[in-house]
Structure 1
Amino acid sequence: MLSSSPRRGGNSDLLCDQFINGSIEAGYPTEKIFLKDKKINYCTGCGTCIDRGKSCPQKDGMAEVLDKMIAADVIVMVTPVYFYTMCAQMKTLIDRTCARYTEINNKDFYFIVTAADNSKPAMKRTLEEFRGFTYCLDGPNEKGIIYGTGAWNIGDIKKSDAMKKAFEMGKTV
C-alpha cells in the first residue's frame, strides 16, 4: 500500500487503513508505505538509469520502496486529489520508478482517490494518470477503484460509504 497523503490520518490515508484492515481480516499480508515518512527526491532526468543502464545515483528512500513494489503481487496506490490530479508525493514516486519500471510486471493494482468534489466522473483525470503509469508496465491488472469523494476536511471520509467499500475491497485482494 502506497499512501501518498501529506497528512497522516487524512481522508485518503483513512481509506488506505480501511483497505489494510480488510486485507488483514482476510488473512492477506500487507505493508503500508507512508510516503511522507520517506525521503524521495524528484527525478532529475540525468539519464543514468536509461542511457547507461545503471541504478539511480540518488541515495534516498526510493530504492527500498521500488524493491518492495517489484516484490509485491498487489500494489495499492492511494492519493488525495488536488486540482483534479494526484498529489505531488505520488507523482514523484511514479517518476522515480524510471530506473526499474520494467521490473514491475504482472501486478494487480487498486487505486484509491479522495477529493472534495462529489463527482466520481471528475476523478477521471487522476485515474488516467495512474493508468498512464500502468500502461508502461507489462501485465498490469486493474482490480478496483475506491472513490472517496465529498471529503474536504480531515475525517469527512468517515461519513462516506467509501470506508466500507475500502474495507470490503481489501478483503478481496
Structure 2
Amino acid sequence: MRHLLLLLLLFVAGPASALEALRPGAKVAFFGITFLDTSLEGELAGPREDETARLALLEDLVRQRFETEGFDLVALDPVAEELARTRNPADCNGCDLRMGARLGADYALVGEVQKVSNLILSMNLALREVESGRLVRMLAVDIRSNTDESWLRGGRYILDRHVFAPPAP
C-alpha cells in the first residue's frame, strides 16, 4: 500500500519540469565526485588508473556543462585544506554547505560514483542551495560496464534529463 501511495504522489507531483528553475549566473562550489569502490576487486587490488582517469573525465564533463549553462564555478582555494581532509564531500554532515558559504557560493554541488562490480556502478549528483540547505537537484542512476563511454553516458543523462532538463510544455 505504501508503494502505491508513493507512486501516486510521484504521478501527481509531475515530471522534472515541476522543479524550480536554476539561476544561471549563480555561483556554484563544485566539490568534485567521490569514487567509492565497494567491489571485491577494489578491496584486493586497490585503486585503478583507468577509474581515476574516468573520475577526472566525469568531473570535467560536469564543470564544462555548468559553465556552458552560464554558472560561475568558484575557486576552491580558500577551503582547500578542509576539502583535503574531507573523505567524501557528498557525505560529510553538511561540510559542503559550510565550505560553500565561506566561498560565497549560491549552490554546492557534490557527486559519487559507487563501483559494485565491473558491470554495476551507481552515479549521483546533488545540488543544494547553500543559504537554505535545500536539495535543489539530485539524481542517481545505475550504469552498466566500467568504461569511459558508460561513465560519460551516465553523467550526461543526469545533467540532460534532470539538472538542466527543459521544462515540459
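Side notes on the structure shown:
- Here relative contact order in percent (Cα under 8 Å, 6 or more apart) was derived from just one of the structures 1, 2, and that gives 32; the source is 1.
- When distance in nm of label points 7 Å out along Cα→Cβ at positions 36 and 156 is calculated for each of structures 1, 2, structure 2 comes out greatest.
- Set 1, 2, criterion distance in nm of label points 7 Å out along Cα→Cβ at positions 92 and 108: the highest-scoring structure is 1.
- When Kirkwood radius over Cα pairs in Å is worked out for each of 1, 2, structure 2 gives the greatest result.
Bear in mind that the values in this text are calculations on the coordinates, not laboratory data. For clarity, every value in this text was computed on a predicted model and none was experimentally measured. Cβ atoms are built from the backbone, for glycine too; each structure is taken alone.
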